[in-house]
Structures are given as C-alpha cells and as structure tokens.
Structure I
Amino acid sequence: MICSDYNFAYTRRRFLRPCLTPTEIRELEALEKLCYSPADRYDFRTLRMFLSLNGIGVLRYYEESLAERPLVAFHLFDCLNAELITLDVHPDFRGRGIGSLLLRLSLKKLKSLGHTRATCEIAVNNTVSLNVHKKLGFRPWRLLRNYYGAGRHAYLMRVNLNTIPD
C-alpha cells in the first residue's frame with residue numbers, strides 16, 4: 001500500500017506544520033537507522049523539518065502481506081524545487097522494485113506540476129542508488145567534492161522529466 005502526503009500552501013511561508021504526525025515521523029526515523037550509517041542518516045528533527053517545508057512530498061510504502069503492516073520504504077522530495085531528498089528501502093525488501101516504483105511516482109508528480117527537470121545528490125560510492133536512478137534517466141551532472149564531509153563526494157544527478165513516460 002502506498003500513502004502519499006503533500007504539504008502545500010499558497011503562501012510565501014517556507015515552513016508549515018509537518019504533513020505527518022510525530023508517530024509517523026518516528027517510523028521514518030527508524031527506517032533511516034536501518035538504511036544509513038549514523039553520519040549519513042536524518043534524525044527526527046531533520047525529518048520533521050523536511051516534512052514542514054512548503055511543497056514537500058512524501059511517498060510511503062507499507063507491506064500489506066504482513067500482519068503489522070510495517071513501513072518498508074519512503075521517498076521525500078521537494079515539489080517546488082523538483083529536488084529528491086532521500087529514498088529509503090528496508091534492507092529485507094531491497095531488490096523488489098519498491099524504490100524504483102516510489103522514484104517513478106515522484107517523478108510523475110513533479111512532471112504533473114510542470115517541472116521539466118529534477119535533481120538529486122548521490123554519494124559516488126552508493127552504486128545501488130546510482131544504478132536505480134540511472135535506469136530512470138538520471139545522469140551525473142556535476143561532482144560535488146566533500147559534499148558528505150572530507151573526502152566523501154557526491155554526484156549532482158539530473159533527469160529530463162520529458163523523457164519520463166506518463
């Protein structure tokens with residue numbers, strides 16, 4: 001089951017009330033802990049800040065076949081700037097196309113909002129994420145030296161949304 005939440009207000013305010021409850025944000029935080037090292041993951045405060053941004057979108061994937069319906073994956077993206085923020089997939093559910101599905105849905109949403117291009121930053125050593133994004137048309141645009149700290153570089157990736165099928 002996929003849940004989508006968006007935080008839009010026709011105002012110049014950059015921050016709004018978070019579009020998810022504290023309990024739901026804790027679910028995202030728990031998945032971040034499974035997916036990323038302490039130096040690379042977002043904590044509760046940072047996730048809450050992202051979810052308070054005017055124009056944020058979040059897609060959440062829950063596994064319906066399990067009794068407790070755990071959060072399996074989520075994708076945060078900025079609908080106003082067409083920037084992808086983070087894509088998390090539970091380690092036990094990787095390789096099933098869930099991340100690609102969420103990524104395709106977010107790109108489709110950005111395209112429907114009138115964007116022609118989307119961007120994201122991916123660590124140069126994150127080959128799994130780089131491959132998933134490349135399959136959907138993302139290409140490295142620029143190398144961001146020391147983006148994640150000293151000696152930890154990232155690619156600024158771009159995709160032309162006109163190449164994404166409707």
Structure II
Amino acid sequence: MSQNAVRQDLLWAVILGVLVLILSLTWHWSLVQQGFKGQLLTRLQEMEEQEAARRLEGVMTLNLEQTYGLHQEGKALFVDARSPREFQELHIEGAVNLIAEQLAGKTLPAFLQDIAPDRLIVVYCGTVDCHASLKVAELLQGRGFTRVAVFMGGFRVWDEAGYPVDITP
C-alpha cells in the first residue's frame with residue numbers, strides 16, 4: 001500500500017470520526033448540556049425510574065407489610081431474583097432463587113414446572129433500586145403465571161425489619 005493510499009484512508013477515517021461525533025452530539029444534545037451543568041447523573045436516574053415505573057404498570061407491587069402478611073399466611077411462593085451467591089448468604093425464609101437467565105431457555109426450571117399458573121408468586125431482589133425482581137416478574141408473566149407480584153422494598157428492607165431469614169448450607 002502506498003503512502004498516498006494510507007493518507008487517503010486516514011483522512012476518510014478522520015472525516016467519518018468527526019461526522020459520527022457531530023451526529024452523536026446533535027442526537028444527544030440535551031444530555032450533553034445536562035452533563036455540562038452537572039445534572040446528567042440525576043437525569044439518567046430519572047429516566048431509569050420512569051422506565052421502571054412504565055414496566056411496573058403491568059405488575060402487582062407489594063409493600064413490606066403486605067409481603068410479610070403473605071409470608072405469614074404461607075400461600076405465596078417467594079422468589080429471590082438476586083445472584084445465587086447473595087441468595088446463599090441470606091434470603092427470605094422459604095424463598096427459592098431464580099435469576100432472569102434461568103427463564104431465558106425453552107424449559108422452565110424444575111421447581112416451577114409443578115407450580116399452578118394462578119399461584120401467587122412474590123419476587124424480590126436486594127433493594128428498592130434493584131430491577132432484577134421486575135425482570136423476573138415480567139418473564140414469569142410471559143411464561144403464563146398470572147399472579148406475579150414484586151416486593152418493592154427488597155431483601156434489605158425485609159432483613160432490617162427483623163423478619164424471618166434463612167441461609168442455604
């Protein structure tokens with residue numbers, strides 16, 4: 001390859017790079033402005049909360065008292081959407097661990113195959129800000145489970161309230 005061809009390729013690469021930069025800045029100008037004002041993180045958090053609220057519209061949500069009441073009645077299946085490591089360390093007493101990736105395949109995990117589609121399933125994750133429970137709840141609904149709820153407080157709130165917890169040996 002001649003030096004002329006290399007220069008020409010380099011020039012085109014620079015032109016394309018500048019064009020991509022200009023288009024990116026134009027497309028995301030409001031975010032760029034908020035970044036300059038130091039407001040970008042706040043705006044991104046607001047956008048994440050809005051998306052979570054939109055997704056929660058189709059899912060029943062429970063607070064701490066409602067969740068504890070269901071746990072005491074023993075009529076709901078509790079599903080911990082946190083990582084297996086977190087689940088093993090400590091989880092709501094009687095809960096089973098189920099992460100979103102386990103619902104990606106064609107077959108249901110063994111413990112779900114015998115669960116009636118209309119059984120109440122309460123899904124939770126670590127904290128209020130965690131969205132793993134929402135994702136698992138949506139996937140369960142997509143698999144035909146009709147009574148899926150998300151415990152909005154998460155495991156931390158449950159544990160801090162002193163409610164029953166367990167470890168996996």
Structure III
Amino acid sequence: MEEILVIDGYNVINAWPELMKLKEVNFEHARSKLLEIVSNYSGYKGIKVIVVFDAHQVKGGIEHRENYGNVEIVYSGEGITADLVIEKLISSLPRNSKIFVATSDKTEQEMIWGKGAYRISSRELLAEIEETFKRNEVFLKEKQYKPYRLDSHLSDEVKHILERWRRGK
C-alpha cells in the first residue's frame with residue numbers, strides 16, 4: 001500500500017521552531033528549508049510527499065505545481081486556501097493509498113478524518129522526522145565503520161573450522 005504524506009506548508013512553517021525563526025529573516029528560506037527536510041524524509045521513508053502552500057491572498061495567483069527533488073509542491077490560486085486544495089487532493093488520490101495529512105488546523109483535521117485520511121499534527125511530524133533522521137544516522141555509522149568482509153556472514157563455529165583447515169589441523 002502506497003503511503004502519501006500531504007503537508008500544509010505554512011501551517012508547518014508556523015509550528016516548527018527552526019522554521020519560525022528562519023521565516024522572520026527570510027520567508028523564502030523557510031520554505032526552502034522545509035522542502036529540503038521533507039525531501040530527505042521522503043527518500044528515507046520511501047513515501048510520496050506533497051506540500052501545499054496557499055496563495056489565496058496573492059493577487060493574480062494561479063494554482064500551479066512544481067517539483068523539488070522527489071517532493072511535489074502545490075501552490076493554490078488566488079482566493080483558494082491550502083485547506084481547499086488538500087480536500088481536493090485527498091479526494092483525487094488513489095483509494096488504496098494510506099494518506100496522512102500534516103496540519104495542526106483543527107477544522108482541517110476534522111475534514112481529513114471525514115475523507116478517510118489520517119492526520120498528524122505539525123509537531124508530531126517534526127518528531128517523526130527527527131526520529132527517522134536519527135535512526136538513519138545510526139544505520140549509516142554502523143555500515144560506515146564495518147568494512148564488508150567475506151567472513152562477516154559466517155558464524156564463529158564455521159570460522160573456527162575454516163581456520164583449523166587453513167592451519168592443516
């Protein structure tokens with residue numbers, strides 16, 4: 001079953017401490033950092049990620065889609081909220097998919113449940129991503145410092161027998 005994570009982009013930016021600080025300096029950098037983080041997460045987990053940014057207050061804004069690595073980005077059009085785009089997305093995604101929506105918007109969470117998707121709060125998503133990155137880091141360190149050797153898959157008993165043969169005993 002394919003897993004799909006749909007993220008309310010601005011809701012997450014306004015909930016994650018690192019991104020909140022970054023947006024105070026430069027909003028575009030906060031967006032880019034979010035996309036970088038979720039792109040890595042998508043790669044680690046092997047799931048599809050869609051990030052929705054609303055532009056409902058942008059004059060003349062037209063809904064469009066872009067890709068950032070393996071992440072699909074949807075910008076809503078003028079007068080269209082991210083919530084509305086997410087509702088449409090959930091309805092259009094394959095029914096046999098396990099769909100999660102990351103948002104802390106209570107109204108949106110109720111709509112998500114009604115459409116059969118799972119909700120994850122912005123803070124829960126941050127905790128999940130941090131845990132995934134830690135597990136991946138540990139995995140890579142273990143692999144990095146253990147050189148692959150032919151005998152690495154042999155039991156101690158088999159190694160002992162082979163060593164005796166080597167010595168002619």
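Read-outs throughout are calculated quantities, based only on the coordinates presented, and are distinct from any laboratory measurement. Small disclaimer: the values here were computed from a predicted structure and weren't measured. Cβ atoms are built from the backbone, for glycine too; each structure is taken alone.
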### Query
In terms of distance in nm of label points 7 Å out along Cα→Cβ at positions 29 and 77, which of structures I, II, III is highest?
II
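Going by percent of Cα pairs over 19 Å apart, for residues 21-108 alone, which of structures I, II, III comes out largest? If you can, show how the numbers build up before the last one.
Details: I: 37; II: 66; III: 46.
When percent of Cα pairs over 19 Å apart, for residues 21-108 alone is computed for each of I, II, III, structure II gives the biggest number.
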